[in-house]
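Some structures to go through are shown next.
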Structure P
Amino acid sequence: MNVASTDEGWDLPVPFVFRVEARPEHIDSFGHVNNAVYNQWLDEAAWAHWDSYGFDKQTCAAARRGMAVVRAETDYLASCYDGDKLDVAVWITASDGRLRAERRYQIRRVDNGKTVFRSNWKLVCFNLDSGKPARMSAELVAHYVVKDQIRDVLEQEAKI
């Protein structure tokens, strides 16, 4: 659970990487990892990324703020199976510092580096008491920052 030592093979530079392993309880009746499990792994990676900033779930609870997925675009590129070790990369790719943010994910097999999954989550901050959209807490603002290296790549992609 750390930032990758190299950007090689990742869609964007400086990924935060969270390692998971497919276990028997993740396997569905078709013999591969159930689609819903990938989203669980993305959520676990997001919390690990949050924790890497020195925050925890109690930080959100104390501020009475959270981030909710309002749109998810997902590409399942290959199946995964029991025992597969996978690296889940996460990047903050957009944030207005007030209400909206975006995370991008990529999952790769550890043994061969093959990308098996990609997703882009659009998020909105909400008040934990009312459930309504609300301005980000200071901690959320500090976390949801697009790194310069990522911004440069995204700007280049937009020009193509």
Structure Q
Amino acid sequence: MRTVDQLVMHATPDVVWPLATVVERWPMILPHYRWVTRVEGTDGSDGIVEMAAWRPFGVFKWPTWWRSAMTVDAAARQVRYRHIAGMTTGMDVLWTIKSHGDEWSDVTIVHTWNGPPWPGLRRIAAEWVIGPVFVKGIAARTLAGIARAAERTA
């Protein structure tokens, strides 16, 4: 499974970067996040983070949860996550923030995953349900929320 979510934001990478990396603040700026707890490391740096979000379906909200090893590369403006607990254990996530003109940022999130350890259902679960419904649903909301916060700040 591979999903790509991308959004051009009307804010410079210097504005977007702290919003993307200080994940502990996400529940304050992203209404679909239930909590983000840092298990290891310091705000905005490498470490272990536990995240929980809602995947809305109309009035119904499905709870999701995962734990990730987070690696921050400020020079490249990249954040990598490796899901180490939860339904999506083994998923790799790459955030990239690039300049897109003088006052804009191009932000991309790529998720890759081989699926859950369910013989016979692994690929179907990953490619038909978890990737397109849950991962894309949460990632698109995350990018939109980061954009709103960045554009208010800029």
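Couple of notes before you dig in:
- Computing Cα extents along the principal axes in Å across structures P, Q gives 42, 37, 27 for structure P.
- Looking at mean count of other Cβ atoms within 10 Å over residues 29-36 for structures P, Q, the greatest value goes to Q.
- Distance in nm of label points 7 Å out along Cα→Cβ at positions 21 and 93 from the coordinates reads 3.0; which among P, Q: P
- Distance in nm of label points 7 Å out along Cα→Cβ at positions 45 and 117 - structure with the largest value, from P, Q: Q
- Looking across P, Q, the calculation of distance in nm of label points 7 Å out along Cα→Cβ at positions 77 and 101 that yields 1.5 traces back to Q.
- Relative contact order in percent (Cα under 8 Å, 6 or more apart) derived as 25 - corresponding label from P, Q: P
- Given -8000 for helix-only ellipticity at 222 nm (-39500 (n - 2.57) for each DSSP H run of 4 or more, over all residues; to 500), calculated: source structure among P, Q: P
Readers should treat all values here as calculations from the given coordinates under stated rules, not as data from a laboratory. The structure displayed is predicted, hence computed values, not measured ones. Cβ atoms are built from the backbone, for glycine too; each structure is taken alone.
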